[in-house]
Structure I
Amino acid sequence: MGQMIDFKRPDGSTCRGYLAGAGAGRPSVIVIQEWWGLNDQICGVADRFARAGYNALAPDLYKGRVTQQPDEANHLMTGLDFPGATHQDIRGAAQHLKAMGGKVAVMGFCMGGALTIAASVHVPEVSAGVCFYGIPPKELADPANLAVPLQAHFANKDDWCTPAAADALEATMRAAGRAPEIYRYDAAHGFFNERRADVYDANCAQQAWDRMTAFLGKHL
């Protein structure tokens, strides 16, 4: 449904990304990859957004590298320039979508969830964020400084983005006067990813999708 494009970063260089279009003037969503890379599953999420009436752009943060091996994924994620991904790749995607008309939201999974919060803090073109089981280190982005509406989805059986970490995020934001919309699911980390039979939970994934699209419909 979509296609790979090149879009400009604020520094004038280019980034590749997968764009699934719904039409000029429509609201838009930046879709941020898990630590596996810009794979078919993430492109499929962008396509799903387009079918729902949103322009969706998934920036290729790993510059063409994709893996199915956790060790390699961890290596790729560890080597990522997170500030550069936030201020250049993701902001460039936001500016590209903004030029198509309509407001822009950002969403992502795992590593992409952490970057969703970072972008919601640092990228002025973003009007809302939806985070799936990912929280950035405070030196990258302090959730207390998040001024746009945030919806977050966490898994109760998650040993990476733990329930305690989710509770701490919520407490930090509420102490700062924010009102995040946070949901918790009796599922495992990665429950939205239909390509991973070991963790995918169809009921939780559909519930999260319905909550997310209602949230985006309200804020975009």
Structure II
Amino acid sequence: MAHPDDVDFAAAGTVATWTDAGVEVAYLMVTDGDAGGFDDDLPREEMAPLRRAEQRAAAKCVGVGDVRFLGYPDGRVEATLDLRRDIARVIRQVRPDRVMIPSPERNYQRLAPSHPDHRAVGSAALDAVYPDARNPYAFPELRAEGHEAWTAREVWITGGRAGDHFVDVTDVFDRKLAALRSHVSQVAHNADLEGMLRGFLSANAERGGLAEGRLAEAFTIVPAQ
């Protein structure tokens, strides 16, 4: 994901269902989120370490202990070869079956998921999955570091125009909410965070054909093998 809190807004409930089932999950944040926050009195140099700490706390709420940061500048991410290499490196290290990424496409129904950093990270991550991570001749420096090629099985895309796969997160909603509340610098100003989340997730559930009162996160799943 591009920023600390992105995975929690998009998928913390789904992640909780995975970890509950024994799935190992690792997070990779491309930036430290140093351009975020609503506290004008907090020095900018203190924002990055604060947001890293918030993301680690949020991850614990849904059973994730492996949280990594690349340290790219928040608000200035581009889908460069360097970023593709750095993401491919982590894919080769973690060797995941499933990779979750932000959508590289602009969402014209809701602009927030289409932050430029999100789209850049989505594009670079998709290229890192195919062809970079699986091609032993791509970025030969990765093999020199001992990171052999790896092929992920599928990609889950968040924030796109319309998801086609819906995960019922009703029973883990409290953990998703706790994860998001860990991002104090980002959500403390929101007096009705729970209501906002329930609104989004209820709409997803309705779109996915779930029963009334259920809550869902939405994804587009792309085969990668």
- Message: Can you rank I, II by distance in nm of label points 7 Å out along Cα→Cβ at positions 106 and 170 and just name the one with the largest value?
- Response: II
- Item | Identity of the structure behind 50, 45, 35 (criterion: Cα extents along the principal axes in Å, calculated), options I, II | II
- Who wins on FRET efficiency 1/(1 + (r/R0)^6) of positions 10 and 162 (r between Cβ atoms, R0 = 30 Å, to 0.05) among I, II, i.e. which is largest? II
- Task: Identify which of structures I, II gives the largest calculated value of mean count of other Cβ atoms within 10 Å over residues 98-105.
- Result: II
- Comparing FRET efficiency 1/(1 + (r/R0)^6) of positions 34 and 130 (r between Cβ atoms, R0 = 35 Å, to 0.05) across structures I, II, the largest value goes to I
- Note on the structure: One of I, II was used to calculate helix-only ellipticity at 222 nm (-39500 (n - 2.57) for each DSSP H run of 4 or more, over all residues; to 500), yielding -12500; that structure is II
- Query: Here relative contact order in percent (Cα under 8 Å, 6 or more apart) was calculated and came to 16; which of the structures I, II was it taken from?
  - Reply: I
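Quick note: the coordinates plus some simple rules give every number you see, no bench work behind them. Everything numeric here is computed off the predicted structure, so don't read it as measured data. Cβ atoms are built from the backbone, for glycine too; each structure is taken alone.
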